[in-house]
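None of the figures in this text is laboratory data; all of them are computed from the coordinates on show. These figures come from a predicted structure and were not determined experimentally. Cβ atoms are built from the backbone, for glycine too; each structure is taken alone.
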Structure P
Amino acid sequence: MKKPTKVLTASLLAFACQSAYSADLSIEIQNLTQGIYFTPLLVAAHTPEASLFELGESASTEIEAMAEMGSLDGLMTVTTSVNADVIANPAEGLLGPSLSTTAMLTTDDSNTVLSIVGMILPSNDGFVGLDNWQIPSEAGTYTFYLNAYDAGTEANDEIRASMPVPPPLDPLLGTGGAGVTSQETNASVHIHRGNLGDADSSGGSSDMVNSIHRWLNPVAKVTVTVN
């Protein structure tokens, strides 16, 4: 979320112009992958003028920290500054393959769009993301799917030393990879190409296993119940 001061000003103007609107939301997020984990997720309802990330634009420092290290600290500061309604880490840790977590959120009158972000592991700077989904005003259950994005801030070398390796992943990763690539040619947020991996557990180009850590979009299913 870039330029928080400017976003805050826009949000305050929007608050003055919008009619009252609030909702009680149940937000279920399911990991659809075979061998990918999500780091602690951030679920935020905010004004349409704010944005956690935008495709085709450079990632903010807060998105970079989330996508490379799984850190939500910067995003928590920025979302708080724009009076977003936020749930951080609903799974209370990593969200493993096929597992689901649910966030309960009551939105403010002006916070009419929903965003979700969380790093995907293993990856260099990949993240699952939802950008400014319009929260329906009509009660009901709504289901949609999320893609994995590349923050464009780090080369996808697929080397374990370049990414966090928490205990669930450690025995699944190889070592001694030479590196798939040493540069990132697309410095904007874009659709992730997916992990390439290889079948050599002690060498090759990647420390990821091609039969476990590859994925195809979408990587997550979201079910929102509006009460």
Structure Q
Amino acid sequence: MSFILNIETATKNCSVSIAKNGATIVCKEIAEEGYSHAEKLHVFIEEVIAEAGISVQDLAAVAVSQGPGSYTGLRIGVSAAKGLCFALNIPLIAVDTLLTLASQANVTDGKIIPMLDARRMEVYSEVFNAGLEVERAIEAEVITEDSFAAYTETVYFVGDCAEKCKPVLTKENFVFLEEIKFPSAAAMSKISYDKYQKSDTVDVAYFEPYYLKDFMMAPPSKKQ
């Protein structure tokens, strides 16, 4: 019996779940504009462990969203995951954020393209088939009316980019599943368990999130 703690903080959604043998048994999450991850994450971790009726010592592994996504959100999630793995001497599992998002689309045909906002008309995207196999690797790309035009089958878009991309991506075979906005730790459960069974883990000491783009800090304003 394997209990895995899943942590998803790559977007506005602060999400934590406990899974038993790949099935989610408890999930806590909240999506807020102000990115409340620093305040909510550890509270959620304590709550899901308690509601699952286990202790931290029962955890077989911790899985964390590896990105791409929010620089600050990813740092908070990865730091918490590493701390637990160090303290408990258990493995760390890294899960592709866009795979977690794509896995929330319940479709049997076509392509699934998860997209996360990267400001202006740029998005982080990846292309999967209906079986969640990668058909095009992660890219940071500027969306135009020609984006994804080569796909003739039904293309399902998921993520937080519908509002800005829907007016541009207008082909008849493009479908926006607008109810699927953020990746959730509940959707990480099967992915992380599959990785755990294969011993597909990362080095706790050296693992870094996959930011895709360099973090740019705005220069301080000059005092008058």
Structure R
Amino acid sequence: MDATYFPISEWSKEDRPREKLMLKGKEALSNAELIAILIGSGSRNETSVALSSRILLHAKNLNALGKMSIVQLTKFKGIGEAKAIAIVAALELGRRRRSEDAAKMEMITSSKIVFDIMQPIIGELLHEEFWVLFLNNSNKVISKSQLSKGGITGTIVDVRLVFKLAFECGATSLILCHNHPSGNLDPSDADKQITKKLKVAGDSLDVKVLDHLIITETKYYSFVDEGIF
């Protein structure tokens, strides 16, 4: 055993992650300490905090860690399947919480609000997805639906399905959203064509297409903001 290794049980009470959280509150803990609580234990030569710090050093940040698979996590010495599952589950809960918090906003008044709602859902995906937010007369989101899920290169949108869903939930307007896994915000010709097709259909069916957002991990492109509509 490494002479410099001290198990957490030998740490002062106020420095142990679990006790520290109880005594000082969750805000007092580092990311590594919070992850250490999730995984429970380290190995014979490494504490759970040291192991968590090593994982975070490799991942760079929590966003990148949230994208890692169970298989990728189990490649770290000291992380078995159960610990990997705990990490994946916790980060997924955090992502869903962000999405729910954003969706509580009463009214869509800007493209930034749409981004805040959809970024946790599609902003960090490695494949492309196309979603629609359905709104009522007050511009409140009454439903959101995934229309299609594609590979790295693109996805297909069924125009008829979009408006079938709009009628079913009583929407009077809608906002289109899809992600670009490449991080490139520039709309493709296909993006422009499907936007135009849906807008024309919406005008004839009295369900207005208010905007189309292209979303990446940290930024977005709004057709309305850029004057394309």
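Using the calculated result -4000 for helix-only ellipticity at 222 nm (-39500 (n - 2.57) for each DSSP H run of 4 or more, over all residues; to 500), pick out the matching structure from P, Q, R. Label of the source structure: P.
Determine which structure produced the value 13 for relative contact order in percent (Cα under 8 Å, 6 or more apart), calculated from the coordinates; the candidates are P, Q, R. It traces back to R.
For the read-out distance in nm of label points 7 Å out along Cα→Cβ at positions 143 and 183, a value of 4.5 was computed from one structure; give its label from P, Q, R. Among P, Q, R, the structure yielding 4.5 for distance in nm of label points 7 Å out along Cα→Cβ at positions 143 and 183 is P.
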